[in-house]
Each structure stands twice: as structure tokens, then as C-alpha cells.
Structure 1
């Protein structure tokens with residue numbers, strides 16, 4: 001997919017990763033629409049991207065999540081790609097994480113992204129792409145993060161199945177299994193205290209990797225072991 005002139009929705013653009021992804025797509029010449037939960041930061045993102053279309057997003061409102069792509073397509077005159085970078089984390093042993101927190105993790109990390117992307121599939125121009133940020137925990141589950149990891153793994157599993165379904169339709173499905181990044185995400189946990197984290201990978205390289213994967217119609221973005229990421233054309 002040619003990024004220059006592409007019409008791209010970035011959901012979660014009020015976060016650090018989502019905001020950087022929206023900026024990266026715009027710098028490559030894409031027309032961008034943004035969505036996010038924080039109204040002030042959403043307005044700032046829109047202004048920074050030339051007053052691009054912007055819409056509030058609440059993960060618990062799955063009907064609104066499902067309607068997000070149709071709104072973006074109307075605003076942009078069509079839709080070529082959707083990137084979802086929404087998420088929340090919690091820490092603690094599995095037997096100490098409440099059902100309320102577990103439900104919250106699955107709603108924000110799995111159900112909401114699925115709804116946004118499901119709403120986009122019938123609308124995408126061909127070749128098109130959908131992408132979501134999952135995380136390295138999909139491949140390396142960690143103690144003290146069982147519920148969080150399971151919610152991200154659920155989204156990753158969904159992406160894997162949809163990739164096969166959509167191949168014949170010309171829609172690429174990107175699973176961005178990003179390494180730990182220095183975004184303050186762990187410090188905003190809804191429960192628990194973060195354990196010691198590994199040295200963060202470089203945000204700019206991770207963002208470029210996701211944009212490269214969307215452009216190339218790749219399958220995975222994974223850590224390269226050197227503080228960056230690599231793009232893989234086929235899932236493991």
C-alpha cells in the first residue's frame with residue numbers, strides 16, 4: 001500500500017504510541033483521522049496534524065468503536081488502513097487481580113480493538129491494511145502480568161485468524177508485538193506496581209516499523225534484540 005495519499009485512521013492517538021503513529025503516517029503523506037479518549041489531547045493531536053478529523057473513543061462503548069471506521073471513511077473520502085494503539089495494563093499475581101480489573105483489561109485491550117477493526121473490514125480499499133499493537137508478551141508471557149498478557153494474546157489470536165480470512169480480499173493484518181517502550185505506560189497501571197522493566201526499545205524505530213509493516217502489507221512487527229524492531233512478512 002502506498003502511504004503517500006493513503007487515508008488512515010489511528011485509534012488511540014491520544015497515547016504516546018498512537019500519537020507518534022499518527023504523526024509518522026502524516027509525515028509519509030497520508031491523510032489521517034484520529035480517535036482517542038482524552039478530549040484535550042485529542043484536540044492537540046488534531047491541531048498538530050493540520051486540524052485533521054478527530055473523534056472521541058470510549059473502549060466500553062463497543063457500538064461506538066464499531067462505528068469509528070465508517071465515520072473516518074466518511075471524513076476522509078474512503079479508508080485504506082486502520083491502526084489501533086489503545087491499551088491499559090495491570091500488575092499482580094493472578095490470584096490477586098480482581099474480576100473487575102480482568103474485565104477492564106479484556107474490554108480495553110481486546111474487545112474494543114476488535115470492534116474498531118471489525119467495523120473497518122468491509123470498508124477498506126484494496127490493497128488495505130489493519131494493524132493493532134499487542135506486545136512482546138504474546139510470545140513471552142510474564143509472571144505478575146497474567147491477565148494483561150492474556151488480554152493482549154486474545155487480540156493477537158484474533159488478528160491471526162482474520163489474517164487468513166482476509167488474505168483473499170487483499171487486506172493485510174499487522175500484529176505489532178512491540179517490546180517495552182519508555183512511554184510511561186507501566187506507571188499508569190490500573191492496578192498493582194510494575195516490576196523491574198528491561199531497557200526500553202526506541203520509540204521512533206518501533207513506530208517506523210509499524211508504519212513500514214502497514215505499507216508493505218506485512219504480518220508481524222517484533223523486537224530485533226538490539227533495541228529496535230523488525231518487520232516480518234509471515235506470522236510464526
Structure 2
């Protein structure tokens with residue numbers, strides 16, 4: 001996979017030293033201005049006709065939807081951060097959209113990977129891209145920095161706060177890469193508007209995924225051979 005990542009322009013020097021230390025020590029890093037306003041509008045416009053209903057809206061298989069979602073994952077700096085966590089042998093496992101409506105959210109969940117395998121051997125991570133401003137009121141994701149390294153970490157019960165938790169807040173277009181072994185959960189949306197976000201999962205190829213490893217022919221043709229090999 002080294003050649004694939006090289007072809008996609010993935011280099012270690014695309015990440016700032018602070019981002020590297022945050023990935024290692026905190027378990028996540030941030031990308032400001034990850035999406036331009038036009039890209040945000042295009043993504044929301046593509047999602048709107050697909051997402052009727054109430055409660056927390058969820059769409060899967062965005063990888064197959066079309067080029068509008070490609071900039072949310074096919075980015076050299078993001079892929080460099082994924083490689084830093086997982087090593088070069090990784091693949092994208094799924095891209096989903098979630099919108100927590102007012103008074104919904106707050107699901108309690110441990111890290112996506114229950115076992116703590118240790119640095120350089122992490123198995124999964126998730127990119128979170130904010131399509132609207134993430135605020136303390138509208139259900140931003142909460143994390144406990146460093147919990148991926150704490151083998152004795154005890155998560156808070158039910159919906160209670162953890163004294164060391166941090167909220168992932170930022171303007172629309174901000175992205176975070178989160179080590180999925182880090183403890184994290186949603187918070188309740190206390191605002192009057194839905195919180196729109198896209199989540200892209202990455203996993204080491206040695207793991208199991210449960211997803212069809214071959215995307216649709218149209219996606220292969222659109223993305224090219226290097227990006228296809230990451231799928």
C-alpha cells in the first residue's frame with residue numbers, strides 16, 4: 001500500500017507536529033477549514049432528498065453516492081493521519097451521515113474497538129466532518145482525551161459527564177480524526193436545529209469489517225485505481 005498512498009500524495013510532512021502529538025497523546029486531532037463552504041453546501045444538498053424522517057437521521061453507503069462526498073475522505077492530509085495511527089495497510093470501511101435532531105442523541109458508547117491494542121497497533125479510527133457548526137448545545141461528540149492509553153479507564157455511567165471529557169466543537173467544515181479506541185459518545189442536541197455530520201471509518205486490513213470489499217463499478221471508475229485499492 002506504500003505505492004498507493006504515494007500516488008495519492010500522502011506524506012508524513014503534511015501533518016503539523018502538534019497534530020502528530022495529539023494523535024498519540026490525546027487520541028484525536030483536528031483539521032480546520034477541511035471543507036470549503038461550497039463543498040459543505042454540495043454535501044448537504046445531496047443529503048437532503050435522501051434523509052426524511054424524525055429522530056437521529058442516518059444514511060449509509062455514501063461512498064457509492066457520487067463525487068460530492070469524495071473530498072470528505074480522499075484527502076492526503078487526512079490519509080496521512082490515518083496512516084500514522086493504523087500503519088500503511090488500511091482501508092476505508094464505511095461512510096455514514098448522521099444528523100442528531102433537537103432533543104435526540106446522547107447515546108453512550110465505549111470506544112468502537114473494545115480491546116486496547118496499544119500504540120502502532122491501533123485497528124480502527126474515524127473521521128468526523130462537521131457540516132454545520134458543532135457547538136456545546138447541538139450534540140457535539142464528546143471524548144475523554146488519553147483514554148485510549150488508559151487500560152484502567154472507567155467510563156461514566158449512563159449520560160453523566162466525565163471530569164476529563166472534551167467536546168469536539170468547531171465551525172462547519174472542521175474535521176477530526178478520532179482513534180476509535182478512545183472513549184467517546186454523542187451528546188444530546190439541546191438546540192433548535194439538526195446537527196449534520198459525516199463519519200468515515202478506517203480499519204487495518206488485518207481486521208474484519210463485514211463490509212463488501214468491492215465498491216460499485218461506477219465508484220471505481222470515478223475514483224481511479226489508487227483510491228479503489230483503499231476501498
Structure 3
């Protein structure tokens with residue numbers, strides 16, 4: 001008869017199998033967020049440049065990435081990129097799945113961060129742009145010193161929300177065998193013969209972490225609204 005063995009849910013299981021995967025999931029989230037914001041900001045500036053040779057490729061890239069499921073991009077990159085690519089990175093051949101996941105997430109998330117940053121830049125009034133020009137600022141100086149700092153502040157809650165979604169999506173690297181947090185739970189479930197409890201615990205951990213972070217972002221959003 002089916003029943004849950006709650007004794008499986010112990011710190012020993014977490015420390016022995018899950019923490020290693022959690023560290024990679026966290027590392028992947030941080031690296032993909034930073035890389036995605038940097039590349040996404042560049043893509044947003046290209047789309048807002050008004051120059052066709054910049055706007056067109058950036059638009060194709062963003063719309064293309066946003067039209068394909070992330071798990072498909074993960075599989076494509078992992079299966080189609082030559083092994084020689086990983087040899088460029090010291091020890092890369094031994095961590096093919098992890099490196100593939102990092103590159104894929106940065107490339108994919110950049111498309112979403114690009115749209116967030118584009119909206120943030122467009123939310124800044126044209127008067128501030130004109131004021132910067134009146135002070136003799138170049139386009140690059142105006143963006144770096146006036147527009148982007150305000151856009152980042154306005155978009156902080158949305159950027160953090162997208163980061164939470166990114167953390168949830170890290171579980172998809174399970175498809176290429178990377179040892180993320182979900183893989184840790186799965187491995188423990190297989191070894192102890194309790195897959196039901198393993199996946200139940202994984203769901204609880206993901207829920208608690210993401211719900212808590214979402215609550216914190218909501219509080220931050222309210223504080224930023226008050227400051228404005």
C-alpha cells in the first residue's frame with residue numbers, strides 16, 4: 001500500500017545530496033542574471049538606437065529566443081556545440097553540462113532582460129534626455145549617467161522577479177544531466193528507493209524559497225513606490 005515515509009526527509013539527505021546541487025543552481029542563477037542583464041541591456045540599446053543595422057539583428061535575436069522553449073535551447077546547445085568548444089575552458093570537458101547550462105541561460109535570459117530594460121529606458125521622460133543634451137552630454141554619457149541608473153532603479157522589482165523565475169528554470173538543466181538541486185533530490189530518491197518523498201521535498205523547498213523571495217520583492221516594490 002502506498003504511503004509516505006517522512007523519515008526520509010532529513011538533514012542528512014539534504015547535506016549529502018542536495019547542497020551540491022543547490023550551490024550550482026544558485027551559481028547558475030547569479031551568473032545568468034548578471035550576464036543576462038549586461039547582454040540584455042546591450043540588446044535593448046541596440047533596439048532603441050534607431051539604426052537598422054543594430055535594431056534588426058537585436059529584434060530577431062530577442063523575438064527568436066522568446067519564441068522557443070528554454071529546454072529546447074538547452075538541448076540544442078548541449079547536443080550541437082562541438083566538443084572542442086569546451087576544451088577552450090580549463091577543465092571544461094569534465095563539466096560540459098554545467099558550462100553548457102551557464103552559456104545557454106545567459107543567452108536565453110538576455111532576451112527577457114532586454115525587454116525589461118527597454119521598458120525601463122522608455123519609462124524615463126524625454127525631458128531628462130533633452131536636459132542631458134543641453135549640458136553637452138553625448139548619447140553614451142546621457143545613457144550611462146542619466147538614463148540607465150534611473151531605469152535600473154525603476155526595474156529592480158521586475159528584474160528580481162525575473163531572477164526568481166530564472167532560479168525555478170534552473171531545474172531544466174536536469175535534462176542534460178547537470179547536477180542541480182532537483183538532480184540532488186532525484187539522486188537521493190533513487191538511492192534510498194523513495195522517489196515520491198524526494199520529489200515532494202523538492203517541491204516544498206522550491207515553493208518556500210520562491211514564495212519567500214517573491215514576498216521580499218513585493219515589499220521592496222512597495223518601498224520604491226513610496227520613495228517615488
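Computed from the coordinates by the stated procedures, all read-outs in this text should not be read as laboratory data. What you see is a predicted model; the values in this text were computed from it and never measured. Cβ atoms are built from the backbone, for glycine too; each structure is taken alone.
Between structures 1, 2, 3, the greatest calculated value of mean count of other Cβ atoms within 10 Å over residues 11-18 is seen in 1.
Hey, helix-only ellipticity at 222 nm (-39500 (n - 2.57) for each DSSP H run of 4 or more, over all residues; to 500) derived from one of 1, 2, 3 reads -11500; which structure? Considering all the candidates, the number was obtained from 1.
The value 1.4 for distance in nm of label points 7 Å out along Cα→Cβ at positions 131 and 163 was derived from one model only; which of 1, 2, 3 is it? Let's see the in-between values first.
Working: 1: 1.4; 2: 3.9; 3: 2.8.
Value 1.4 for distance in nm of label points 7 Å out along Cα→Cβ at positions 131 and 163 corresponds to 1 out of 1, 2, 3.
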